[in-house]
Structure formats: C-alpha cells, structure tokens
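Asks: Below you'll find the structures, each written out as structure tokens.
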Structure I
Amino acid sequence: MKKIVCEFIGTFCLVLFGCGVAVLTSADVLTTALAFGLTIVALAYTIGNISSCHVNPAVSFAMFLDKRLTGKELIKYVVAQILGAIAGAAVLAFILNSVKTIETFKETSLGANSYGGFGISMLGAFITEVILTFFFIFTVLGVTKDKSKDNVAGLVIGLSLTFVHLLGIKLTGTSVNPARSIAPALLVGGKALKQVWLFILAPLVGSALATTLFKYLNTKK
C-alpha cells in the first residue's frame, strides 16, 4: 500500500509542478524542462526507496517487461499514477481559477499535450514521442539495473527527463508519460482529449522498444 501511496503522491507532484510551471511561463522551454526534471530528482530521493519512483505508466510498463514488476503490481501502479495525475491537474485548475488575470483554467489548457500547433503532423508527433520515450526509458533501465549507481540514479533520470523536454516541448509539449497527458486532457477536453490517444500509445511503444533493446544488449550470449 505504501508503494501505491508514493506513486499517487509522486505523479500528483509531477503534474502540479511540471504542468503548473508550463502554464505560468507560457511553456518556456528551459524553465518547463527543468521543472519536470527537478521534480523527478526530488521525488527520486524521497520516495525512490519505497516505490522506485516510477510516477509514469511507461516506466512501470518497462519494469513489467523487464520482469521487475508483476502484472498485478503494474495495474496498481498505473491506477495510482493516473489518479495522482488527475488530482494534480485538478488542484492546478483550482489554483488557476483563483488567478484574476486568467478567466478560466481552460484558457491555459493545463499544460496538456497536443500536436499541430508547431506545424508538426500526427505522424511526426507520434515518432517524436516514441523516440523521446525510448531515450528516457533506456536511460531509466540502464541506471537502475546497476546497484552501484543508486546514489546518482535519481539525478541521471531527472536530467534525462529535462533533456527530452528540451527537444519535445515545442513539438508536442513532451509527454513520455501517459498519466501526465491523460489528466489535463480529461479536465480541459476538446482538442487535448481528442489527441490524448497519441500520448498514451506512443510512450508505451517507445517503452516497449527501449526495453526490448535493453534486454537484448544485456543478454549474455
């Protein structure tokens, strides 16, 4: 139960702070990237020893494929992550509704992911999210597999998340995390909700590809 609570709290914080900074800085690339990355660093060193700090269904899916998580645990983790993300988005919406210069939180889109705004096509957005997630998950798998790297794992993972955001923010808003995408889309609706399927499927595909390659490279044959 403690692991589930940690995953809920972790994803809550990621969405609240990451998407919150994105909204309040008009998705400034460096600031938003650091907000997501530094949140993960902080969480990794606070709840990492309890739940491993997945706070992302794509990460949990990778751990399941790598046999570090059971199917039952995967379901529990993902449910906690999605509920935590929704709670985080709801609190962010409440805060934004209290800001007098913002007529409604829907004007901000709550930092929801989307494609087309920067001229990128649906296929381009899909490939972008697959590649970004692939790199992120490949890093997570590598740095967490070696116990000697435990002291720096949180920092490496946080920096890698920052890195993928630097490329992806202007293109898709950078998801690499289905829970982070689902929550704002549910509250905002419209275009964000219609396009959210891409930000669920692409990260899972990227996760599966990264895990497959990681397992191949680490098979002793």
Structure II
Amino acid sequence: MGMSTAGMEALVASSYFPDITLTFGLTASDFVWQGFEQGKKDGCKEWPVSGTSTLSYRGKPLAYMPFVYEHPTYWKKIEAETKGSGDFLRSTCLFADSEKEREHTEEEMIKIENIKGKLILIGADDDSLWEAGKYVRRMDLRLQEYPHECEYETITYKHGTHFVLPESMLRMALPIGLKFVMRFIFHSAKKYPDECEAARKDIDKRLSAALHEWITV
C-alpha cells in the first residue's frame, strides 16, 4: 500500500515482484517520475535532479518522465500555483505541463498489467498535487487493453483531496479535529467537507473488505 509518491512506488514494486498479491495504489501516478530532492537550496524547498529517476531496480535507474521545469523555476511554479489557492501546496502544473511537453514513452509507464492478485487504484479529481483521477482512469484503460491476471478496481471521487486514505487510518493519527485539519490543508476539504469525508469512509470500507478477503483466502 502506498499513497502519493509512495503510491507510485507501491505499483512499481508490485509490477516487479509477483509474490505481492494485494496492492493499494492511492493517488498513484501511472508513470515513474524524475528524481527530486527536498530541503533548502537557493530559497527553494524542492528541486528536480537532472538525469535521475525516482526509482531503480537492481542498481539500474528506471525510465522516467522528465519534468519540463528545471531548478529554480520548478519551485517558483509551485509557489505561484499555491499562492491564493487555499491549499497548503499545489503542484499540478509540474505534471500537467510536463505531459503537455511530450507524450509518455512506454518505458516510463508502470507495467500494472504485471501485478498479481488484487489491485485497487484510487484517486480524486480535486487532488491539488497532481491529476490523480486522470491517472486512475488511464490505468483502467491500460488494463482493458493489456492482458493481465489481477482482479482490479479503479475508483475515482469528485471530492476527496490528495489524502484519499481510509477514514479510520486518519482518525488514528488525528482522533480529534480531523475535519478541521483537512479543511486547513486542502481548499476542497473546506468547500466540500461532507463529500470528502464520505469518500474517506467509502475507501475505508473498500480497503477493509479487500484486506479481510485477502487474509481469509
């Protein structure tokens, strides 16, 4: 299971290791990203690393989608998109503009058709970091086109934010004030709090059911 960047990593791992028979990809991209670093550099908190991939296998970097923006424009674009948005961070421009610059190569796409067992892909259309809903629908199309052995579900929500996590999991971390925190972090959670909560509760039911079935089989 992985969410956000870790969602991409979870899908890649499952595509390489057939012993993995239950995979949850939450707000995961269907392609491998260019490598990036976080910290402090020239007034920026994050920057792309030229010529590197986020992931490697057996010591060799995987093919990746290069970001169209280089340092420091990369972070300046994030700052500009975030300003006045009501989100703690917005970075959809990095991914949308990079996809507009050139089409993905087949090498950089995650081979989700190689995943075994049960696969659940979840994203929301109001994701403020990247176009998670679009990626989920694109993975659905790929699985319709490519032979595969996994049993899969692709689920998209109109409202759910970037944190498409089970409600119970988030409440373990924030037993009090979850809705308030979510509204502070995401504009959509402030504007559509009930819809976002309903999405998290639905995710909770779906993932819990899949996990129970996997354990008991």
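Each reported figure results from applying straightforward, stated rules to the coordinates on display, with no laboratory input. None of the values given here were measured: they were computed from a predicted structure. Cβ atoms are built from the backbone, for glycine too; each structure is taken alone.
Asks: On FRET efficiency 1/(1 + (r/R0)^6) of positions 60 and 188 (r between Cβ atoms, R0 = 35 Å, to 0.05), which of the structures labelled I, II is highest?
Replies: That would be structure I.
Asks: Which one of I, II has helix-only ellipticity at 222 nm (-39500 (n - 2.57) for each DSSP H run of 4 or more, over all residues; to 500), as calculated from the coordinates, equal to -25000?
Replies: Label of the originating structure: I.
Asks: Then there is this: Can you rank I, II by distance in nm of label points 7 Å out along Cα→Cβ at positions 36 and 172 and just name the one with the largest value?
Replies: Greatest value across I, II: structure II.
Asks: Suppose relative contact order in percent (Cα under 8 Å, 6 or more apart) works out to 20; of I, II, which structure was it derived from? Could you put the intermediate results ahead of the total?
Replies: Values: I: 30; II: 20.
Structure II accounts for this read-out.
Asks: 1.00 is what came out when FRET efficiency 1/(1 + (r/R0)^6) of positions 4 and 28 (r between Cβ atoms, R0 = 25 Å, to 0.05) was calculated for one structure; which of I, II is it?
Replies: II
Asks: Please state which of the structures I, II yields 14.9 when mean count of other Cβ atoms within 10 Å over residues 76-83 is computed from it. Don't skip to the end; give the middle numbers.
Replies: Numbers: I: 21.8; II: 14.9.
Here the read-out was taken from II.
Asks: If you rank structures I, II by distance in nm of label points 7 Å out along Cα→Cβ at positions 84 and 116, which sits at the top with the largest value?
Replies: II
Asks: Assuming -0.66, -1.03 is log10 I(q)/I(0) by the Debye sum over Cα atoms at q = 0.12, 0.15 Å⁻¹ as calculated from a single structure, say which of I, II it is.
Replies: That value comes from structure II.
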